[in-house]
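Pasting the structures in now, so scroll down.
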Structure I
Amino acid sequence: MNIMLFHSTFGLRPAVRAAADRLRAAGHEVWTPDLFDGRTFDTVEDGMVFKDEIGKDELLKRAVLAAAPYSERGLVYAGFSLGASIAQTLALGDDRAKGLLLLHGTSDIAEGAHVDDLPVQLHVAEPDPFETDDWLSSWYLQIRGAGADVEVYRYAGAGHLYTDPDLPDYDEEAAEATWRTALGFLETL
């Protein structure tokens, strides 16, 4: 499978590269565009400030330009937190998308979109400070209404970015369960 994997607001950190390597080891071709031009951050707050300086439109433009050369191959769009939001936006606009793998986040863009049974898998902490229960319920209804085939996995007690071993949120058990499930999902596409 061809996978476009977007980083979180922390930037293109070692955990994203390790995730790409894990996916490659399972036989997938993976691209990890650096939407922050080499900048990484130690806190969500610093990353959010930088993201806001770039601007939502410019960030999305960078993501589209990174994915465009590969989209005709039929991509699985994937991402971590902010990157999941970007992945969702691109997948819903790409009629050749093969799937959507969301780790730690979603996007508010689903209303009015239409996809034909796009396979979607979401992995998120429970509770999650960014993906509240009300938010997830609304998102689920919107993305299902857009025609997606959705699976949601919640990880009780895990921190927001629980798959990144360099962050305080890291939860090894939840991270390994996520990767087992995600790799199984990708095998079905």
Structure II
Amino acid sequence: MMKNIRPVEITIGALFVCLMVIGANITVWFPFLAVPIGGTSVPLSLQTFFAILAGLMLGKRLGSFAMITYVLIGVVGVPVFAGMHGGPMQLLTPTGGFIISFVFTAFVAGWVAERKTLPNLSRYLLASILGLVINFAFGVTFMYVAMNAWLHLEISYLAAWIGMVPFLVKDFALACLAALFTARVINRLPMKWKTINA
């Protein structure tokens, strides 16, 4: 449970919720960034980048809490998911697994980032890559099940992964960028921020 949440934590967590909304809806302004896969389309977004960054900068506790908040806001109907959509049925779409995975992505990235056994950059890179693995393993598996079980598109698991390669390459590059960004700025932040994930 989240106990004794300080105002600064609420504020910074809300910032990452807003970043997730912005990252989810790039295709609203740039529709060509939606890639067709197996009869449906998957929007290009910055959500994975912001989910990983939330874990790196806020830690597992607040980072995952910010992602839970984002998901719940969308589930109750606020149009914060990709394409300015909202509602619980969005979790049953082919990309619904990615939405759910953001909670675990931030948690894992934050958990690894909080370890002190590796130098900063190495730790943040490992945290980012593991967060990315969680995001895609859960998201692609869910997409495969959704397409076959209730959309009846009959796509193979391998084809689902092949279709996601462009997104994986993009998100891998962004995950590395998140690690580099965190390593460069974390020690320049005010002490109140740095003690959030202590």
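Each value in this text was obtained by applying a stated rule to the coordinates, not by laboratory testing. Because the structure is a prediction, the values reported are computed rather than measured. Cβ atoms are built from the backbone, for glycine too; each structure is taken alone.
Summary of computed values
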{"item": "Cα extents along the principal axes in Å derived as 38, 34, 34 - corresponding label from I, II", "result": "I"}
{"item": "With distance in nm of label points 7 Å out along Cα→Cβ at positions 9 and 161 derived as 3.8, matching label from I, II", "result": "II"}
{"item": "Structure from which 2.4 was derived, distance in nm of label points 7 Å out along Cα→Cβ at positions 105 and 145, options I, II", "result": "I"}
{"item": "Which entry (I, II) yields the derived value -22000 for helix-only ellipticity at 222 nm (-39500 (n - 2.57) for each DSSP H run of 4 or more, over all residues; to 500)", "result": "II"}
{"item": "Of the structures I, II, the one that 42, 13, 9 was derived from, the read-out being Cα extents along the principal axes in Å, for residues 89-136 alone", "result": "II"}
{"item": "For 18 (relative contact order in percent (Cα under 8 Å, 6 or more apart), calculated) the corresponding structure among I, II", "result": "I"}
{"item": "For 16.9 (mean count of other Cβ atoms within 10 Å over residues 73-80, calculated) the corresponding structure among I, II", "result": "II"}
